[in-house]
Structure 1
Amino acid sequence: MSSDPVLIIGAGLAGLSAARTLNEAGVDFLVLEREQEVGGLCRTEKTGGFAFDYTGHLLHLRPGFARDLIMSELGDLLVEHERKASVYLDDTFVPYPIQANFGVLAPSLVDRCVDGYRRSRDVPVSEDMNFAQWSSAQFGDGLAQLFMVPYNRKLYVHPLEEMEISWTSWSVPRPSEEEMEKAAMGRASGTFGYNATFYYPKQGGIEVLPGKLAEGLRDRILTSAGVESVDAAKGTVTVPGGKEIGFSRIISTIPLPELLRITSGLPAGHASAVDRLRYSSVTALCLGFDRPSPREEHWVYFPEEAFPFYRAGYFTNFSRDLAPEGASSLYVEVAHRMDDQPRVDHLMEECLEGLRAARMLESGSRLVASTVLSMPYAYVFYDQYRKEKLPGLLEDLRTRSIHSIGRYGAWEYSAMQDAIEQGARTAGEIIS
C-alpha cells in the first residue's frame, strides 16, 4: 500500500463505520464530507423547538456486528418499539402489513383479496417476473391492485413493468395460506416482516447514532469538503479550492452515478451509466403542530392517488423529546423524479389537505413549524440495466482501488445496519 491515506468520501453511516475500523487498526485515513456535519441522510434538523429527522430513520436490528456495535455504544440511549403502522385505504386504517390484516376492509374488498389470493396459488413465481407480475402471483390480483402496485408506483415513479424483483426477498413478507384466511375473517395474524420492531433514541433524534460513531474521529474528518473530481489513473482527488489529495484506496459512499460522473480514468462505456441508473427522489415536509398526535401509528402508507404522499409518519410517536410539550410533529414523503421537483407551496397545501382528509391531524391544530427536506437520491430502481451492469461497474472501480459501498454507493435497497456492516467489512478487506 502506498504512503497516501485511505480516503473515505462521505461521513454517513458506512463511511463512519469504515473510519472507525481503520482507526482501530492504525491505518492512515481521511474522511471528506460535503456537508457541514456528519451523518449523511441520518441527520436531524432543529427549528422552533422541534427536531426533524430526514424522515423515518429507524433501527431495525438483526443479530450481527452492527447490532452489537450499536447496542454497546447506544444501548442505554435507545428505546425499543413494537411497530404500529397502517395502510390508509378506502377511508380505513388497515393495520400493516395489509396482506395479513385486510379483513377490516369492506366485505366486497375482502372477497376480492381472498379470491385473488386463492387464484394465485396456481401461478408459479419466476425470477424473470417484473414487480407487477410478481405482486399478483404472490398476493393475488386483489391485493396487488389495491396496494402493492399503486403504492410502489407512487414510491418508485418508474414503470413497475420494468422493475425486477431481487429486492423483494427480505423486504416484502408473504403470509401463509392460514394467515390469509385468518386475515379475511378479521383475526390478527401477528406482527411479521423485517420491521416488526425497531429502536430509536430517547432524546436528540437519529443524529445521535452518527454522532456516537464519529467520536474520536473528528480530527480525521473534513467537513464542507465535497470531492469535486477523482483521477483514478493518478490516484488523486480534488476538493474545493483546487487542492489535490493523493489516496492509496478510496471508500466512496456517495451515490454511484455521482461517483462515476466525477471520476476520470474509467472505461468509456461507464459514462452512460450515469444517466441509466434510475432512482426516485423524495421531498419531505416536516411539520410541527400545537396539538398532540391524534393517532398512535409510527407511520401510515398511502397507496391511493388522491393523496400526493406515499407515506406519513409521526416523529413524536418515536420520541416525545422531538417536540415541545403538548405539541406533535410528523413528516410526509412525496416521491418524484429528480428533474420533476414539486413546487413547495402547492405541495404544502395539498399535503395538509390530505392529512386532514385522512384524520391524521387533531381538529383545530395549528402549524407552528415546518422544514422542507430534499433527498435527490432516495430509492434505487431495480431494473434489468442495474441487474446486468452493476456488478461490472463496482468491480471495475475496485480494480482501480475505489470501493463504492453503502445504500447509494452499492446502489441498492438496504437498511442502516447494512451500511454500518458494509463500512466495517470494506475497511477490514483493505486492512488485510
Structure 2
Amino acid sequence: MSNLLKNPGFEGDWTRDTHLGIEFAEIFTPEGWVTWWSQEKKVPHDPENRVGYAKPETKVIPNKAPFVDPPRVRSGQKGFLLFTFWRIHDAGLYQRVTSIQPGTRFKASAWGHAWSNQADDAYHSIDDDNIALRIGIDPAGGTDPFSDNIVWGKPQYIYDKFGQVSVKAQATGDAVTVFLRSSVLWPYKHCDVYWDDAALEVVSAGSGFETFDINMRVTPVKLQVGQVGSISIITAKPLSGVSLTIIAPDGASLPVEQGQSIVAGNKYVQTYRFRPLKAGDHQARLTDREDQNVLAQQRVEVAPSETGTKQRGQPREQYERVYVLLPLGGGSEWIQAIIDSGRWDEAQWTIGASADDAGVGDLDKRTVLAINPGSWPGDLRAFFAKHYPGLVYKPLPAASPQKLRDLLREGEF
C-alpha cells in the first residue's frame, strides 16, 4: 500500500514550523510536519501542578550515539524526539494531506516509545501509565489538535522499545490530517518520546469499518443529576465488537451498564444505562473495541436535580480530601511512616486501608495517594476510574515504610 505522508520516517531536513506560526530555538520540526503542544495551565488530575502543560523540546535525531544505546531510531538514519524535563506535556506532530477523495477510508500508523524515569537509567522506565501515545485522523483536514472532530486511536503505553499505534477513519472532505500525540501525567525528570516510520494508507471497505447508519437516542430528554438515563443505539444490522463511553464535563468516564437488545421491525436496538453525577454537557461515544474508532457520538445534556433535597451521604459542603490508601495487607508501620514524615501534621490527610472508602464521596476534589498499588489485585487505577470516576489518582511506590517516610519528607507528593 502507498504511504501518502511526506517524510514519514523523518529522514529529511528540519524546519521551525509550529502550530502557532512562531519559531522557537528549542523546536526542530521534521520537514513536511508541524509541531504542536498544549499551553493549558490547568491540570485536572494533578491540582498541585502549578506549571501546567509545557512547551516541549523537539529535534530530528541521528541513528548514532547517543541514540543507539538503547536504540531510539527504528529504521533508516533519523528519527524524531520530543521531550520535557521535570514538566508534563500534551504535544506532537501533525501533517495535512490534500487531494483526497471524500469517503475514502484510511489507516494511519506510527512506531513510537517513551522513556519515563526519575533517574538517568536510559534502559528502564517507571510508572507504566505515565505517558500515553496516540495517533489520530481529522477526517475533515482540520489542524486543531484539540478538535472533537479528530478520531483518536486507543492510547498505548509503550516503553523502552518501539511499538505501533494506529487508527482508522473515513474522509469527509478533500483533505485529512494525521496527528501524533504523547500525553504525560506526572512531571518526572525524563518525559521523552521517540517516533519513527509513520504512515497514511488507503484501506478497503470492511477493514474495521461499518458502512450503515448508526442513530443514538437519549431518554429521558430532560435528564437530571442522579437520574438513570438510557441510550439506545439504533442500526439496520446487529452491532458487535463495540463499546459505549459516557464522558462527563470534567473528562471522567461514567460507568455504563449494557441493557437489552431488541429487534423492532427492520431495526436493531441496543440499550445502555448510566447515572450522571454532575450537571452539564456529557458526550456519549460509540467506539469499536479493536481500533477505538468513534462510530457515533451524541451530546447528552444533564440538568441539576430538581428534588431540592440532598441525597444520603452527600457532604454538608464541598471540601478537598486527600486519602492515603495503605498497601493491601500493610500494618501500622506504614501509618507511623506517614506520621514520622511530618506530612500528616501539615496536611491532615485521611489514612485508611479500603479502596472503596478512598473513592466514595460526592466531592469535587478527591485525591487518592495509593501506596504500592501493585499490592492490590488487578489495576487499581482502572478500579477507581470505573467505580469512582472524577478523582485524582496518584501511585506512590515505596519499597519499605522507611522509604515512604523519606519520599514524603522530600515532598515528592
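Readers should treat all values here as calculations from the given coordinates under stated rules, not as data from a laboratory. If you're wondering where the values come from, they're calculated on a predicted model, not measured in any experiment. Cβ atoms are built from the backbone, for glycine too; each structure is taken alone.
Structure notes:
- Each of 1, 2 could give distance in nm of label points 7 Å out along Cα→Cβ at positions 93 and 405, but the derived value 4.1 comes from 1.
- Structure responsible for 17.0, with mean count of other Cβ atoms within 10 Å over residues 221-228 calculated and labels 1, 2 on offer: 1
- Which entry (1, 2) yields the derived value 25 for relative contact order in percent (Cα under 8 Å, 6 or more apart): 1
- With FRET efficiency 1/(1 + (r/R0)^6) of positions 21 and 69 (r between Cβ atoms, R0 = 41 Å, to 0.05) derived as 1.00, matching label from 1, 2: 1
- Ranking 1, 2 by FRET efficiency 1/(1 + (r/R0)^6) of positions 125 and 381 (r between Cβ atoms, R0 = 25 Å, to 0.05), the structure that comes out highest: 2
- Structure (1, 2) behind the derived value -9000 of helix-only ellipticity at 222 nm (-39500 (n - 2.57) for each DSSP H run of 4 or more, over all residues; to 500): 1
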